[in-house]
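Given below, in the form of structure tokens, are the structures.
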Structure P
């Protein structure tokens, strides 16, 4: 808005107001008197432009965006703790129980035993917030002494930990809720209800899927992967506890709500690549796998959720260390992969050869 109010523009305009019979050349008294004021005014206009942008949802950032969206009752989602499944065994390799609140470590992270699933199988909560709690798998080292314990393993991600909601995600959620407000149990309501549950990354609502009054809510976790049974249960209990339709959740009385996890369709990729020499085939494989997973996560429940053969080829070509490729196969073929209602594409095996 104020981009044209530069130092040069302001100084020139100030000097235009000085009579021409006065020396206005650089180094003159009037020039030296106006120049500092013009510099300060230019800085003021820069700040004014910045503050103007911070007052609108489309250009605000950080705390200013949070304050703007909170005016509409939409708060930035805080970082959350990952919930993981852990198994514990004794000297005979049999599952054994461990005390609640026992603490275990892995990769500079600590997990605390918070609830029991079954004999020797427990829910562990990461003591650090964010996605870092989703990333480690394998042997846990006991911090708390547990008599008879021989092995402890950190397994499935039950509810993924999430980082503090980014500006882009908050802005997108803000526009979604403001431009498509909920109205007594419409699709927008069910989407907002499901997404408000910790760990849900995306949702697909299928109204009237099994007759009048029925609603199917299909979810994926925050990593774009099929949701765990615990996450599905949490969403079901929040929207409409079983037996459904009684109005004990947020859904209207009479609505028969079924919450399920999306079905994962593995996307496997193989190709022969021409190396540039800046990376090994193993490094290229790892980077491309991450890029593929990010792409698939971005199209989960999109208007067109089918992975595109050409897009996957573009991702491979953009991978550092790859000059070219040939014989690209996606799930054994050279066509787009169809993703049906209730399904989500997930990363499969990646096999690259040089």
Structure Q
């Protein structure tokens, strides 16, 4: 039986991956120590999601383990050895602002933890496929140097720029800009995964995500803007918008569409390949537009606080160009629109609030 490893298995992308793979008959080994509770508080923890997965799938095995613990990771990988066909690495410290509080913790999780996993793969299952959830923050704030035009509810790139029609592609550079410390630690991991593909010949795929979302997101004030926005709308909690007049644009992609992309890559892997992954022109929204949609869906006026200063390294506009991935995997399709995503968030967050998690 083929075995799949999923790190961060209680998180948004990790849990969606577990469900997808378990449903396809793979034995899935999950690694998650609920570090989100430490980062963002108990309300943003993943324990509730881990419990759901454990109860739902007999072919899921959970390990409360820190990816920084090299000995524990090596021991776990050696137990399964060459039966490991797939590793999907989603575990991370995911917040700009939190990274600045504890830079060593952030880097040790995002960079050193990734190195531990890559070395475990090289020693125990070098023929497997290794998929890494990177981030568009590896590009830093370079996109902010592109001229924008200001519309009523959003910013848009000027019409004649090459990225305007389809979004930012993988040709954008990653240096000589401000990333946030989170962006730097993820860039280090991103490059490591590329190098293990090119230098050691391991089948690795790097997916640089924009805003990844879904109703199983343990969203918090410092991470997961769309889920947290909907949570605030439902609970009458004040929401703070940082800079850009609330006209900053993000593309949003549902976790299930991300996992579908992973599966396509697993089915026809490459070596050290990099893809931008997000909602693209198919599914994107500005902060002002998202607030208006949350108010419409909940029937409640939100309590919005505006701060003029944007977060360091934050993007004024981001839409991912998906054409490279779609050219390599033409059968992949979006299954969620912006409308579907927001409606699911409303329903999912409301159910979780009622259930107490």
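FYI, it's all coordinate maths here, none of it is from the lab. The model shown is predicted, which means the values in this text are computed figures rather than measured ones. Cβ atoms are built from the backbone, for glycine too; each structure is taken alone.
When distance in nm of label points 7 Å out along Cα→Cβ at positions 9 and 337 is compared over structures P, Q, which one is greatest? Structure P comes out on top. When distance in nm of label points 7 Å out along Cα→Cβ at positions 105 and 185 is calculated for each of structures P, Q, structure P gives the greatest result. Looking at FRET efficiency 1/(1 + (r/R0)^6) of positions 49 and 249 (r between Cβ atoms, R0 = 41 Å, to 0.05) for structures P, Q, the greatest value goes to Q.
Suppose distance in nm of label points 7 Å out along Cα→Cβ at positions 25 and 129 works out to 1.7; of P, Q, which structure was it derived from? Of the options listed, only Q reproduces it. Quick one: Cα extents along the principal axes in Å came out at 56, 47, 41 when computed from one of P, Q, so which one is it? The correct label is Q.
Computing helix-only ellipticity at 222 nm (-39500 (n - 2.57) for each DSSP H run of 4 or more, over all residues; to 500) across structures P, Q gives -11500 for structure Q.
When FRET efficiency 1/(1 + (r/R0)^6) of positions 177 and 273 (r between Cβ atoms, R0 = 25 Å, to 0.05) is computed across structures P, Q, the figure 0.60 traces back to Q.
Calculated for structures P, Q, mean count of other Cβ atoms within 10 Å over residues 241-248 is largest in Q. As an exercise: relative contact order in percent (Cα under 8 Å, 6 or more apart), calculated from one structure in P, Q, equals 19. Which structure is it? Source structure: Q.
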